[in-house]
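Quick heads-up: structures coming right below.
None of the figures in this text is laboratory data; all of them are computed from the coordinates on show. The shown structure was predicted, so the numbers you read here are calculated from the model rather than taken from an experiment.
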Structure P
Amino acid sequence: MVKSISFEFIFPCLIFAALLINNPLNAQNLKKVKGFRPGKIENVAVDRLGDFFLVFGNGTIKKYDANGKVLASLKGNKSPTLIEPWYHPRIFKYDYRDRTCIIYDRNFQNGDVQPLDPSIAIDPILVCPTNDNQLIVLDRADFSIKRVNPASQEVTAEFYIDTVGARLNVTYLREYQNLIFLLDKNHGIIIYNKEGKKINRLRTNANNFGFFGEELYFLQHEKIIFFDLYTEKTRELRIADSKFILVSDERILLVDSHDQVSIFEFSTEKLPDSN
């Protein structure tokens, strides 16, 4: 004879199962370090030391350590077009509205203002730094990408994006390991070499991407995809629905659609190859 199971036993089990379904991070055994809701988040970034940067709708930028403690902040009245803190200890900020680059130290102090010469580009929608203190400029007027020496304001290299049949809506520009990456809302992540040859395109509707060693990571269908830039092998991690993701050596940061920030302990060594 089968014994009946009480509702008091079933109900907690159902709740636990629902949590696993709605929050796949639990299934990955990731330990949550901190959760908080700091305000409306417009963009995110991470530096080489694993410090996180959150850009808010009111123009304020805050820098956090791996445990979510605020280390520094910069107030402003408008969100920057692009922020790039990767080349520590510099924090690079570009504002399309006044065509100005500003280089800060690690605490957002001693800002060095560098206006972009109008002769460089007609419509410089995005500008990012390189590892050798140069600038990469995307000119929306002719969809050219220029490498610029900021000291002399000289264009040292240039190529054009193939836009045949495409409606480009580029929101992020990045140089990494001598490759140039564009995040396009309609076409995903487009990768070029330094001579301008398109070498790959990864479909995604992500709002941001980043790098972990030789891997490019981005969000796709409630998974973080880790794509090896040289072998093209991928690894993946199921996560809860998120609009921004950041990965460092020891942490993963997620921002959901309600601007809830969650920081988890993390190690990519536990992720198996998916192909």
Structure Q
Amino acid sequence: MTRAGALLAEQEALVAAAVIAAEASFPQEGFRQRDVRFYFELFSNWLESTTGEWTLSLHNAQIQRYLEQLVRAGAAKRPRRAPPRYRLTAAGLLELLETLTRRQNLQRLDQFFLVFHILQAYGSRLRALTQKSGPLPSRALSQRVDELIDPRAFAARELTLVERELSRLALRIDESLKTGELTRRLLGSGQSLEQVVIAVEREFPYELNSRKPLNELLRQLPPAFRVHELAEAPVLRAEGLWRPTHALLQAYRSTLQEMLGKSKSA
């Protein structure tokens, strides 16, 4: 369940990390809004690219709304004092750990490494923090905490995402190359472009074909571009777009496997 509102997904993960870090820093007296902002800016700074600054913007009002949503949901408590301070509940800490480790796609690979570092470097502290926040209502939830703060489990889930995307890209590359080959072969045998389109739609329908059939898409193009779109463009996409991405993900997969191997032997 997200409490990010207008926050981007990568912002919410960093906000969750910042709130957890603030809670860990002030477990007795509670943390302030400015503590969350500091840790958010720190983690964002760690993610700055060497080729250009990549610092996410987060306004104080966004932090305030986020914390108030946690309070209303029972995920945090706010003792009556000024300036306001916050304490996470056990359920709130569990929810933020879920947010921190939730990765449904492979955007921002460096963010994976940040979260992996947090889990690897501070896993024992996170476990102690969950125990201090109060008892969880079931043994299953306690086991869930152990799973969430396990860097190996986190890396294994990421590896599953990578394997899935590699399979998808390999299929796209194969079908694109075969689309170009089929088009050139049928045109070379004297078949019309209309016949070629029917054959390509039957053998290699593109993913949005149900929304806009290939023959309709091609009719929107100038006549001179239609053959190119079937014979040459698929090959160029395979070699210039999907194969390089596939190679990058293969390297990323090797990195993840190496990390899992090292953590296994540690």
Structure R
Amino acid sequence: MTDFPVEGMRNMRLKQAQQSFKAQDYATALIEAEELLDHHPDDFDALMIVGDSSLELGEALGAEAAFCRFLEFRPDDPIALSALAIARFELTDMEAAIASADRTLELMPNHAEAIYIRALANEILGNVEQAKVEFLQAEALAPDHYPVPPVPDDGEWAGIVEAAKEKLHPALKEWLKGIEITIADSPAIEKLREHSPPLSPSSLVLYQGKLPESGEDLWKVKPERMEIYRKNVSRAGLREHGFVVPIASGLRREALEWIGLPRDAYPFEGQPSSDQF
């Protein structure tokens, strides 16, 4: 039996990875690209697929490593630099995210994604006015990708949260009883860094409080409160045409995380098929 040519095997593996990524099967795309890298460690296409797939799967550490490796060979690639800025934002390294975005903008001054990541990082750092300017710049350059979302008035949130709770499975709706739900603009960076790796700054909802000692009944022992992040919810609401589904998804995810149930437990009607929240 004749061995399959090495280059032919590389192309076949790359095609499988690319097709899986296009089909939003990011886990398979990641596996295929990583297997390609086992034989071709410096394959640029595979490194980008590993980085992009890792970002989609919420694995920012893997994404950062892949993009850094890619940039060792192509340090002036604006696409990889902007993607690295996203990974570093997700890892809460805001200064490094801004630095990567700035380098992107040196190469491509109108790179909307890089401007948008700068805005997100500045918002988390408390540079609110600078962030507002950059969000508007990104919107002007790519209005379909980076529209500035409306943010509900303070008086609207109570009704939105109640509607979100009503969408949940009865078991989770019952579990939420007695848990205070509060609203904040964005997650506090120091809270995100209490975890390793850090929690995403794009989180919509996070429970507040430390898990109790093992052996406790986590259906009965509950977190101090659930905190909803209005700016992140508002951005997610553009994708879902409303705020109820993103909040319901966030509440469900945090409840399952606390109780220790798999992510596919207790789905609700209208829940997004992907785990984007």
Among P, Q, R, structure where Cα extents along the principal axes in Å as derived comes to 86, 40, 31: P
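From which structure (P, Q, R) was helix-only ellipticity at 222 nm (-39500 (n - 2.57) for each DSSP H run of 4 or more, over all residues; to 500) calculated, if the value obtained is -22500?
Numbers: P: -2000; Q: -22500; R: -19000.
Label of the source structure: Q.
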